[in-house]
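Some structures to go through are shown next.
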Structure I
Amino acid sequence: MDKINIYINSKNRSENENANKFTVKIPNNLLRLNRDEYFTLNVNGFYCYNSWFNCIEGFNNMFQIVMCNMNDEITSIFDYTLQDGNPNVNDVRTNLNVLLLNKVVVSYDRIRNKFLYKRTLPITTDNFKMYLRIINSEDFLGFYKSERDKLILLPYLNNIYSHSIVNISGDEAIIIKIAGDCILSGNTVDNFGLTTYQPSNIIFMKPIDVASNGLLKYNNEDGGDSFQYRISNIE
């Protein structure tokens, strides 16, 4: 059985492609399959600096304050974005208090690792109720992903705890997917981004187990058993 090793450096991708999504063009006739043939793919090694932000603009830093009248009709919506970067929990608290000045005071319970939110904006006819609405920043604000787009009541002058712990770590794993004129022949399924399991195009997944700017690395020490996939022609 022939083995072909391919070493890929994302630095040498096309200028119009992103580092997290680029095309690998294999030379003609290097990889060829007949209808009844298939390749077995495994990842020999992987190296990548953890150089991205934990809090990313437009990805996981957005939320809203929604004001309603006495009939629970929306009277105003305020859009907010946390500062992108690698904040610690005190940075997030400070950021929230600056953004929500004269509306909400945020404090931090270090033992529970949760935020406390207290509305300070006085009640008026149009501002009778105040709600927090999570767009995509649930980890940094201390809520669950299932609470996105829901209205979370902030009572006047009463502390409420965030429903979940504050998570400032950002992404938990790095995932590599494959696409193009081939298919993974039923090796795996996943429910990433879905509530049901579907055929997967994931060929590699590794926990982010180093600090920011540390080197993520994987070496094939088990003969390829961890990441081994059968690839065939598109049917």
Structure II
Amino acid sequence: MINKLSIPENTLLAITNGSSLDSVRNTLGIAARHEFTLSDKKSNYTLISCFVSVGDGIDVWLLFQDKLLINKLVPTRPKPADIGEMPKLVRKTINDPAATESQMLNYLKPYDGKGKDSTSISATILTAGAMAFSGGLSKMQQNTKQLENDYKTNETFLQLYDGCRVGLGMSINEVDALYGKPLQAFSMKNGQAARIYGSNQDLENIEPWLLFSCVAVVFNTNGNVVAVYSGDFFSDEWKK
């Protein structure tokens, strides 16, 4: 279950520019994470990320223009603040230079070692089981079951609150039909509206970097989607 949330390094390197968003997402499976979707200068851009099985929390960004891959990027973590300022952060990422294959290998190399499996990720569940064992078999079974349930719930939320499910131009009703009732809805200074979708369920056993993300959807004054933010481009402050 945990291994599905990351991909082998070789799988990432085999993905080439010009690949379609749909084909890449099919290759990555549930390991693909939406980051943003936005229209800029007559093109539509989508950024997704995926964790690579070379160490905990090591991810790569994949940038698509009009649903075709144009760049692989080493993540530069933005600090989302006011949602109205997000287009500036998105444009900066769009303009970032692509990582060369050599740069990408160097980025992954320090966490690689000799093996290219998901040992470091699988260790999460093994460590939890070992800690529970000290309290007896019954305690271990209880904790392991809760861990398994949390990861199942997290997997469900990853699929449900996937920002790639939203298309630019969709109506508020169409997005509500996808995600359900929003956690928060508010007006922005420029007259646009934002709605926050997700769950506040506490999944305390999930590693933070594997946890699903809530989704922020911005609508223009006509009630149509103009931007979608999640992952590194989502701020928990927007849920309050």
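Just so it is clear, none of the values below were taken in a lab; they were calculated from the coordinates. The shown structure was predicted, so the numbers you read here are calculated from the model rather than taken from an experiment. Cβ atoms are built from the backbone, for glycine too; each structure is taken alone.
Taking Cα Rg over 2.2 N^0.38 Å for each of I, II, which is largest? Write down the numbers at each step before the final one.
Working: I: 1.35; II: 1.06.
Answer by largest value of Cα Rg over 2.2 N^0.38 Å: I.
If mean count of other Cβ atoms within 10 Å over residues 9-16 computes to 8.4, which of I, II did it come from?
I
Identify the structure, out of I, II, from whose coordinates helix-only ellipticity at 222 nm (-39500 (n - 2.57) for each DSSP H run of 4 or more, over all residues; to 500) was calculated to give -10000.
It was calculated from structure II.
One of I, II was used to compute relative contact order in percent (Cα under 8 Å, 6 or more apart), and the result was 21. Which label is that?
Structure of origin is II.
On FRET efficiency 1/(1 + (r/R0)^6) of positions 73 and 105 (r between Cβ atoms, R0 = 25 Å, to 0.05), which of the structures labelled I, II is highest? Mind dumping the intermediate values first?
Numbers: I: 0.45; II: 0.95.
Going through I, II one by one, FRET efficiency 1/(1 + (r/R0)^6) of positions 73 and 105 (r between Cβ atoms, R0 = 25 Å, to 0.05) peaks for structure II.
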